[in-house]
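Q: Alright, structures below, take your time with them.
Where a number appears in this text, it was derived from the coordinates with a stated rule and is not lab data. Since this is a predicted model, take the numbers as computed values, not measurements. Cβ atoms are built from the backbone, for glycine too; each structure is taken alone.
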Structure I
Amino acid sequence: MVGIPADVAAVDRARDALSHRGPDDAGTWISADRRVALAHRRLSILDLSPLGRQPMANASGTVQVTYNGEIYNFAALRAELQAAGHRFASGTDTEVVIHAYEQWGDACVDRFRGMFAFGVWDATRRRLLLGRDRVGVKPLYYYDDGTTFAFASELKALEALGGLDLIVDESALYDFLTYLYVPAPKTPYRHIRKLPPAHLLAYERGHATTWRYWDPPCEATFDGSERDAAEALGALLGDAVRAHLVADVPVGALLSGGLDSTGVTALAAAAVAPAPLRTYSIGFDVAGHSELPYARRAAAAIGTAATEATLGIADAHRLAGRVAGVYDEPFADTSAVPTLAVCELAGRDVKVALSGDGGDEVFAGYGWYRRHAARARFAGVPRWLRARVPAAVERGALMRVPGVPTVVDGVRDELARHAVIMGGYTREQKAAVLAPGVFARFDGYDDYWHFRRYWREDLDVVTRFQYLDLMTYLPDDILVKVDRAAMAVGLEVRPPLLDHHVVEFALSLPAGMRHDGVTGKRVLKAALRGLVPDEIVDRPKRGFSIPPAWQADLAGVAPVGPGRDANRSNAGDVATGMLRSWIEGAPGGAPAMLRG
């Protein structure tokens, strides 16, 4: 917090609103002039002693840091900094952040390999620097009304601070119906914004400036064979997983039985052998929907110490009732429910767990990549010939689901079509649920501005949508879902497949090595075959969502929206229910936006 004289009680209140993220320790620092305050809740993972307490200062006290995340290459950076004359008092990566800033300034982020969100106060320059990791694993919100500047890991801390102007941003709530999440940099509040992934923000002399320091490269520079690519990727994945295991506490893995989590688990188990790796899996008591049998077979094949649980509808009701409190803003991803469940399960034993998140975005595993590729191929067929194609053949070519794609078929704009495939509302559907006066205020509004910012016509169709997902769906939905669910129980989840070296390598491959137009994750499957059982390598992708039969039932408890993998044409009443619920519970009150 920078600006008006700090209220210690308010700062501590905001800090302790995040006690779930850091149940092990707490600290607050306030400058001598009381114009700057930093506070922190600690989840102790490296150097468990009091030497790791934050906020942490440099030797002279001129640099203070509060930091969330892990710098996986901190030991190598520490050695480099020591060779340059820096002295360390602790074994934490937090202290490496301080000295790296002293040595390299803002460019320190270029040296970091990890997931992080930090605030560095430089008293000499009277300057605050905020930074967020490349893909957005760790969150960072900031408030700026021109007088007071504050930042936190979650909205609830800023709400608890008090004295802030929490004016609701109606456009953010409108956008929620388009994307089923509030797209960055927006939040439901006009003066609070999300710092986007791979961005830095400098606040000095009452003014904030942001800039991007990294962008996923999308040039196919790899010139080897697919076998060469698979071998190189296998080595890179092994290195990434080993790096993500660094901790002074036990580390486990979240195991769904899919390719991504099983691959990460197998690599982690090999790295920690002979001690068995602890794994955690969730299933459902609905026949045909649970992946638990695959997770069991994966755990048995790899040799993990497996813990599992099966959810029934009563468990889902309990978990769905927590969604609003965990996520702070409207969030319509049904897989938040089982994600909360598996994090609760793991959090009883470990403080750190590896996950397979990011594999679909990095290696083109989602079904919509195939659908977009098929549509692009079909669009290349001359119109006169297309008119002669039987409807059933066309439906198969475009990967349509009978009875579902009627809305999609009527959408001509490619970005709008992608939003509808992802479950978002069309303008016509918004008109049916929004109050007429509210909908009228968005006449001429670009509903797809968020997608448009990251639309790359220069890329092939699969890479284009991969890049779009890496910039939007991944940080705004998938990583939000996992971070909030995990940190709600004091668990740090680490995704090795989103190591920036892995991301850069995958996007340097010819698109066909990731997705050949029909099959996704080609190179990942080749890299993991032999390490992961063939039945898991070859099984079709399945989303981590609640059983469809539960969705309407759960809507009456805490609407969380249908699963992303259901290929719906409309999110239905559950998304509007979530929006209505948030509006009714907004701390400062919110406008009545919905009909009825």
Structure II
Amino acid sequence: MAARFVCELPFGAQVTESGVRFRVWAPGAADIAVALETPAGDRVLPFARRDGGWFELETREAQPGTRYRFQLGDGFRVPDPASRFQPAGVHAASQVVNPKAYAWQNGAWRGRPWEETVLYEAHLGCFSPEGSFDGARRRLDHLVGLGVTALELMPIAAFEGRRNWGYDGVLPFAPAAAYGTPDQLKQLIDEAHGRNLMMFLDVVYNHFGPSGNYLGRYAGGFFTDRHRTPWGDAINFDGADSRPVRDFFIYNALYWLEEFRFDGLRLDAVHAIRDDSRPDILEEIATTVRARLGGERRVHLVLENDNNAARYLARDKAGGIRHYTAQWNDDFHHAAHVAATGEKWGYYQDYVASTPAALARALAEGFVYQGETSAFRQGRRRGEPSAHLPPTAFVAFLQNHDQVGNRAFGERLATLMTKPPCRMLTAILLLAPQIPMLFMGEEWGAQSPFLFFCDFAGELAAAVREGRRREFSHLPAFRDHLMQARIPDPNAAETFDRSRLDWAEPERPDGRECLAFVRRLLALRREAIVPLLAGVDEGRSSHEASEDGAFRVVWRLKDDALLHLVANPTARGVRSLSWILPGRRLYAWPEDFSAGRELRRLPPWSACFALEREMGAS
């Protein structure tokens, strides 16, 4: 029998045996009503007031498919903040959805162990020619054949217009109608599970987008001026009346995991969440998710956190995950990017003086900045000690939506560097013990850019366009207004169209060769590295860098196996080394580089992995 799943929310529109129950927190409203759209015209039904600013109504006059809005006392109508679907956009009516209507074919799916994870980040609008849930579903076999084990979607919460990165979402429970219906999203996830492929979702809990958020009209307690963020007043996670706000986001995490069966969430930019309470909202989300789902399925929670707060990644005495499974390792990306490109602007300046040592530390210990001062941050200290954490507590990448799309012209690595450094860094990414992530198209060396795009109108569109140009004005190359004017307009349809993947590229000789390279490495990872990661609950590694720019790392993994890496991330050969590379050779780049046991030299852009079993190890 097909399975059916629902997350019972304490707000929004819930289908019941006697109709539909509507519930909303509106402490700033004197009265409020539900305006139903019916064939006979609008039907306005008043809410009953409940304690604590809540309003509730249950009616037989609504059913699945009914469109509705909440009508405030002044007659202004707003969408449901917990809407499950916005078929006509974020300013229009919400639609009642029956979550049990979808019959899951792979309802027995229980997930995969974290150590098996190979992430693939994709933007739904750009990943497939169709730019939809169904389009992504038709590309699942490509991912499985590549060796990827998890597809991670950039945010899909409903946003203004038809085009957006997703970080301007305003209705966090509603999959964007630009990509399809909730059931089409469920079918994508269902069929991914049928292929043994995990599904992850990027969620945004640090702000709402600039257009389509009406909470301030009737629930001002959602926000506080006690804290400021880059987007203005912070979400109220720790002030008076913060309990309903906290529950809104806790249930959002549960909703995606329970009702849509996502295997993991990536929480965007949590360093921008302001919360002085204990436990803070990040801890409460993780504790609740693990209590609700930990015994049922493998669920993985991942952070993006510029603060390098290692405490959220702590393991218990038995090696179990307390809160978060892993964090995106920006430090690895930055050090690798500086080594390969020589770029020094922005945050890259923090990695220029000690690039090989920084890259080695990022691979061995996770964070490069573990409390050291950052020049980019005007001398402030950044990070917490992380060497004690297992390597799987970090997600490593050479590209992602930010690191490509936040460049003025959205250039990918394949257009910024030559083949040797690109191949060397890819080999390190895919064979090191940290969890690797690829950005869509990276597997074939995509040449198409990934640009910043959105779909605003009027004054907001102009503000975003000019703000984008000001963002780069401090760089020497963009101090000239004519150069700033060349930066693509985020609102232009052409900017979005240029960001779509070109699926003809992997059919060309260079694309086929790159694809084969990545497939070989992921097959080797699956065979030789993944079996050594299970049960590794603490970091036990060593690293060093030579004066000439080479470095080596040794990881102690399962059953005391030692994984060795020696690398030269420079364009010059390194000689007069006296390093020993024991054990069985796993892989070397260049592939015709035959390193002996005792390394005397390393050619430019070279890396060699070896696996050693210590005497007495099983």
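Q: If semi-axes √(5λ) of the Cα gyration tensor in Å is computed to be 44, 26, 23, which of I, II is the source?
A: II
Q: Further question: Which one of I, II has distance in nm of label points 7 Å out along Cα→Cβ at positions 45 and 581, as calculated from the coordinates, equal to 7.1?
A: Among I, II, the structure yielding 7.1 for distance in nm of label points 7 Å out along Cα→Cβ at positions 45 and 581 is II.
Q: Given -7000 as the derived value for helix-only ellipticity at 222 nm (-39500 (n - 2.57) for each DSSP H run of 4 or more, over all residues; to 500), which of the supplied structures I, II does it correspond to?
A: Answer for the origin of the read-out: II.
Q: Which structure, out of I, II, was relative contact order in percent (Cα under 8 Å, 6 or more apart) calculated from, if the result is 10?
A: Structure of origin is II.
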